[in-house]
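Nothing in this text is a laboratory measurement; each read-out follows from the coordinates by a stated rule. Computed from a prediction, not measured in an experiment: that's the story for all the values here. Cβ atoms are built from the backbone, for glycine too; each structure is taken alone.
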Structure P
Amino acid sequence: MTTPTSVSTHILDTSLGRPATGVPVELSVRPAAGGEWTVHAASATDRDGRCKDLPALPGGTTQVRLRFETESRGPFFPEVAVVFAVEPGEHYHVPLLLTPFGYSVYRGS
């Protein structure tokens, strides 16, 4: 049996030293660079700043976009979009570290 490809994320508001709760997150997928994006799931961060309910990715997905609606955290970045490539059967944890005037993302574990 093939292991599904999956994505998880969390947001930390590093200016407050706390998880960012209630931030809407949209997960989109596409089969190749330049292809059409398809919204695959929508969620919001919980009290720990995590989205634990994102479903496995459909077969054939090669790129993923996480779009965080961050306007409630400060007007400078009303949204943050992170696009990354995926390989079948892998898990990708992509944290967003957010401040009012900057952000950082990375592949976590």
Structure Q
Amino acid sequence: MVTAELAVAIPSVVLVLALCLVAVKAAVDQIRCVDAARVASRAAARGDDPARVRALALDSAPTGAHVQVEGAGGGVRVTVSARTGGWGALPGWELSASAVTPVESAS
């Protein structure tokens, strides 16, 4: 009897553990997207070269992230998006973070 119960319980525990690990990875990747957007937005507001801004964002962002830089009425908006992958049949999520920084004036 114990063997049948273990045969049901162990895969359930493994599935819950896998879901928890995927969720933690998604949370870490979301934080990395936020950090990448902030760093790139500050660099763009200082007037750094657009290629450098993208490089800074991609250095901080999760692997495979996409960076979009655009002017936003006196400021710079940087959006970093990435797809976090699930494992096997577990789902992944589309993550995104934006940061807007006012453009610094040259004085």
Q. When distance in nm of label points 7 Å out along Cα→Cβ at positions 7 and 95 is calculated for each of the structures P, Q, which structure yields the highest value?
A. Q
Q | Parent structure of the calculated result -19000, given that helix-only ellipticity at 222 nm (-39500 (n - 2.57) for each DSSP H run of 4 or more, over all residues; to 500) is the read-out and P, Q the choices | A | Q
Q) Of the structures labelled P, Q, which one yields 16, 34, 21, 13, 9, 5, 2, 0 when P(r) over Cα pairs in 10 Å bins from 0, in percent is computed from its coordinates? A) Q
Q. To which of P, Q does the computed value 32 (relative contact order in percent (Cα under 8 Å, 6 or more apart)) belong?
A. P
